[in-house]
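I've put the structures underneath this note.
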Structure 1
Amino acid sequence: MLAALTLPVPLDTRIGAVTLRRAHGEDTAAIVALLADDAISAARGDTASDDDLPAYAAGLQSVLADDSNDLLVAEHDGAVVATFQLTRIPGMSRQGSTRLLVEAVRVSSELRSSGVGSALMRWVMDVATAELGSPLVQLTSDAKRVDAHRFYERLGFAGSHRGFKYQAPAGR
């Protein structure tokens, strides 16, 4: 977990304050529900099946046990309404700069366009330079997420690279 992060923290949105905090094991089902609430994630197998919860719980514990990673959630009125993962990546390029990778950003479909996503991403952009010493924040977004691309561009992100993924055959 990224211990340098000052959490929890309140964030202002159009629906009022949300509390951004580190995820814990009891959040597993809510995080999986956010993944399944997204059509692209659901098509990849994130269907919120109770049978899969142990695998997701193990994944969450793995993320939180890694000093270079963290998984955060935003709460509103006692419910988890958003989540994302942060990974700090030391590097050689850009004079040895450290990058902050933002992954798996999800906001409840009922709250999209409410300012929750903007508040989360602005917090990340501030934290990257202030608390974690990362001058570069990067993320990938599925090519089908045209609305998300416009959202990130409005926040100042540039579509500067083309990403590639390789899916290893099952059983490897």
Structure 2
Amino acid sequence: MHCPFCQHDDTRVIDSRESDDGTTIRRRRECPKCAERFNTFETAELKLPAIVKNDGRREAFDERKLRVSFDRALQKRPVSEADIDAAVRAVIHALRTSAEREIPSLRVGEYVMVELRKLDQVAYVRFASVYRSFEDVQAFREEIERLERELPGLDKVQLPLLAEPDVAAPPRRR
């Protein structure tokens, strides 16, 4: 490793520490020539599959786009950043373990929906409405009813998505 200060061609490692999530190693280095110290970070570079868009275009996987999708769906929802980070990592892990060189964008969307379903029902429906291009309110209702059938017991954690038929809906604020 070259010294970034004097360009000496050798430095020595003083200390190495693994990050909390185990994906990065921080190395504290010192240059024997100029005695300056600096940090380097080491991560494994794993190739993710290319994403095949609906129109046939191919593009490299972009973790930033994935994170933006989660952030939009979870906007103003009570979900921690740590939980969002874990969901993003879960999707990336699913992509890596697929062992495919190319993955359709639709499958990436399915992975996102699986993780959103675990995190927050409202965020899941938000994402599903865009992802599945809901055309009308009935499509929303069908998705919500399907979600409630598939996830029994979550009503204790979150408010129900649809009001019970015999209960009047609260008045809307303007």
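-1.25 is what came out when log10 I(q)/I(0) by the Debye sum over Cα atoms at q = 0.19 Å⁻¹ was calculated for one structure; which of 1, 2 is it? If you can, show how the numbers build up before the last one.
Numbers: 1: -1.52; 2: -1.25.
Of the structures listed, the value fits 2.
A value of 13.5 was derived for Kirkwood radius over Cα pairs in Å, for residues 54-117 alone; which structure in 1, 2 was it taken from?
Numbers: 1: 13.5; 2: 12.5.
Among 1, 2, the structure yielding 13.5 for Kirkwood radius over Cα pairs in Å, for residues 54-117 alone is 1.
By the measure FRET efficiency 1/(1 + (r/R0)^6) of positions 6 and 78 (r between Cβ atoms, R0 = 41 Å, to 0.05), tell me the structure among 1, 2 with the highest figure.
Values: 1: 1.00; 2: 0.20.
When FRET efficiency 1/(1 + (r/R0)^6) of positions 6 and 78 (r between Cβ atoms, R0 = 41 Å, to 0.05) is computed for each of 1, 2, structure 1 gives the biggest number.
One of 1, 2 was used to compute helix-only ellipticity at 222 nm (-39500 (n - 2.57) for each DSSP H run of 4 or more, over all residues; to 500), and the answer was -12500. Which one was it? Write out the running numbers ahead of the final one.
On the way: 1: -9000; 2: -12500.
Only structure 2 yields this read-out.
Quick check on the output: 13 is relative contact order in percent (Cα under 8 Å, 6 or more apart), derived from one of 1, 2. Which one produced it?
Values: 1: 20; 2: 13.
Attributed to the structure labelled 2.
Coordinate-derived values only; no laboratory data. Please read all numbers here as calculations on a predicted model, not as lab measurements. Cβ atoms are built from the backbone, for glycine too; each structure is taken alone.
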